[in-house]
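The following blocks contain the structures, represented as structure tokens.
Each value in this text was obtained by applying a stated rule to the coordinates, not by laboratory testing. Computed from a predicted structure; not experimentally measured. Cβ atoms are built from the backbone, for glycine too; each structure is taken alone.
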Structure 1
Amino acid sequence: MLSTRLEGRPPHLGQGERILQGGSKFRLLPFLGPAFIAAVAYIDPGNFATNIAGGSKFGYTLVWVIVASNLMAMLIQTLSAKLGIATGKNLPEVCRESFSRRTSILLWLQAEVIAMATDLAEFLGAALGFNLLFGIALFPAAILTGVAAFAILSLQRFGFRPLEATIAAMVGVIGTCYLAEIFLAHPPLLTVAKHAVLPQFKGTESILLAVGILGATVMPHVIYLHSSLMQRRIVPENDAEAKKLLRYTRIDVIVAMTIAGLINMAMLVMAASTFFDKGLTHIGSIEGAHKTLEPLLGSASATIFAVALIGSGLSSSAVGTLAGQVVMQGFISKQIPIAVRRLVTMVPAFVAIGIGVDPSRTLVISQVVLSFGIPFALVPLVMFTSRRSLMGVLVNRRATVVLASIVAGLIISLNVFLLGQTLL
């Protein structure tokens, strides 16, 4: 199995491979990166809308939901990365080899729809950020977003490191922005800590919102992408190196997902401290939050908020485009130039802006559409990573299988419930 990992191996070992072979002392940096790209999906513009609504309506009550969601994300993304390490293939490729051609085509079609719906919301989120920051109309803001998105994706020509560094820098910008927001908002940290570990609700509506936060935890497109990012990045030559690489990868996932979780928590806490504590429980949209921040915390807070939204939209949109490439290549062995894909996926956003759709509402709808795709990514992931014939020494342990199955069942059930509540 590991012999397939060595096909196409570059003639010179990379720094990460030398460390795996014991030719270098412990250094974590070469192994960091893929999980930071995946983490972007957990702090996309949809999270802005959900966390602002949760904090403004119910204060700090739902902080524990974000903690639970983040723990689930760590498990799922670790499984995705592990599949790429063990097989040298991404999840769509394994699906193509395991299922019939008809099934693979159907899986590809649904994955493309999910990826495009998600990208639409993320592109709109970035455009909305430029709109709020510079006061320009949404259409020219969308053009500016398109230019920036192409610039980010063009970094792929220089290898995986520049793109990973850029995405990680954007995650850092978002985190720094919310650290500043928390500093300006002065939330009660002891209260936040209490609600981080104390599960509770405040009525039926808070339960529904908690389901929304939990239900949108796993992004199907980023499950596909994470397995792809690990395919040939650092190639283990034997079982011992594969195990060592998995240990480093777990650290990458834990660090990246912890940062993403803290950013999500900061979003909700900022909304709770700024809006809920002041009786402004009606603030539920991104535009409303931006407009209200300035008179409450000063102009700097509104600017910081818009910058964070731009970083979130641009980075998550780039990740969505990369995921689209992975699902096409994996499920049907076809590829189109990434610039063409970026152009195609930009069209729905420009159409939506042209007909005057509500950006915040579109973000919510995108989460509903995304719910359809979760079982098609999550169930095969748990199933494949539990096969010893496929995973070898990296096969899931029995406890991992049980835990992953429970998490998958919970997330799917919550999404079905959320879907029903939204559509009925």
Structure 2
Amino acid sequence: MIDLKHAFIIAIGSISSAKLRSTLTALGIIIGVAAVVANVSLGASFNQYFTDELGSLGSNFIIIYSQDVNIFYDNELELIRNTPGIDGVSPFNQQTAAVTYLSATRQIDVQGVGEDAQYISNLDVEEGNFLTDKDKFVAVLGKEVAEEKFEKDISIKNYIDITIKRQDGTSVTRKFRVKGILASEDNTFVTGGPDRDVIIYIPIGTLNEMLNVTDYGGFSARTGSAESVREVSDEVDKRLARSLGVPSRDLDNDDAKPYRIFNQAEIIEQLDALAQSLTILITLVALVALVVGSIGIMNIMLVTVTERTREIGLLKSLGYTKSGILVLFIVESIIVGVIGGILGTLLGLLGSYLVEIYLNIPPVFPIYLIFLGFSISVLVGLVAGVYPANKAANLDPVEALRHG
């Protein structure tokens, strides 16, 4: 039986003597391992991105949307506010308005909210202060609205005119004093909600008065802890359903309810499932490259057996056993696989890092990715080398010496 150290030395010599062949053999492994490592890393990065984004939108939040007009009123607001576990609740309505500043007019989304909206959604006010429930004609501007939408920057204590068009076709214009400007944030991708940088917040009562309505488009709420968000959300759902006359048997049927309710825990679960599915899908695609790489190794090793037939006969005549020849060729395959694994892992990490930087998502490199890359490459090298090694080991030494 050949010792592994001797097999390693012979394998290195064989690989070094045929650099082009060895490079082509390793190339399939490099591409396959790089694809797997990059895809797993990207999946982890997207998952972390979604989690961070949800956290910046607000911890332990619950969102309730009305699916029709005249559904939510003050009664539903108080019902949610009085639900055990609710720490804050804000009604909201939204309308695209014509906003005028220094004779320039722009179309900007205006959202009416209560003072709890800052706490619920983690709104960071860079200048001035946020709205209170006692405010009337004051506004809090997103960073882009204040600094980019108009020719001149808008500062706190400046005045803007907001024109709202009602459903009956009439318009109403009111003058608002800028009370605060939000810090720039890019964290609304997950919920599909308003981009905080390009929105104006005004008191919900003022917006409803301008729209000549008394109902709300929905509510945002926050619970005391992440552990309680699902339980509190379910209780809010039950109370709203009962208040709006939805039968208890239809509580789990979204189509039977005039509203939609979701919470942070549900969104995280859905995003986790989505990220995992995407990761599995693209990893399976990458595995195809690994299969191609393993076939490449097998083919090259088979060619190697043919090229080295006389060498194999000589080794057998010198006393190498069948198992010794087998080990020799398998070790060579594994070395090629490991070299491909090292280069593939590094290439995959670099590629995923560049993509993550380009997409502005947090780079995540789980330590298991390195072990994954090595394990796959060793496994592929081992599996792909077994058949050629077995063929080499079974060569008749006399016939092998006559070859060439």
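Brief remarks follow.
- Structures 1, 2, by distance in nm of label points 7 Å out along Cα→Cβ at positions 116 and 388: label with the highest value: 2
- For the structures shown (1, 2), relative contact order in percent (Cα under 8 Å, 6 or more apart) is largest in 1.
- Source structure (of 1, 2) for distance in nm of label points 7 Å out along Cα→Cβ at positions 92 and 380, computed value 1.0: 1
- FRET efficiency 1/(1 + (r/R0)^6) of positions 220 and 348 (r between Cβ atoms, R0 = 25 Å, to 0.05) derived as 0.05 - corresponding label from 1, 2: 2
- Answer label among 1, 2 for the case where Cα Rg over 2.2 N^0.38 Å, calculated from the coordinates, equals 1.53: 2
- Among candidates 1, 2, the computation of mean count of other Cβ atoms within 10 Å over residues 164-171 that gave 11.2 used structure 2.
- Identity of the structure behind -18500 (criterion: helix-only ellipticity at 222 nm (-39500 (n - 2.57) for each DSSP H run of 4 or more, over all residues; to 500), calculated), options 1, 2: 2
- Structures 1, 2 were compared on FRET efficiency 1/(1 + (r/R0)^6) of positions 76 and 292 (r between Cβ atoms, R0 = 35 Å, to 0.05), and the highest value belongs to 1.
- The maximum of distance in nm of label points 7 Å out along Cα→Cβ at positions 44 and 372 over structures 1, 2, that is, the highest value, falls on 1.
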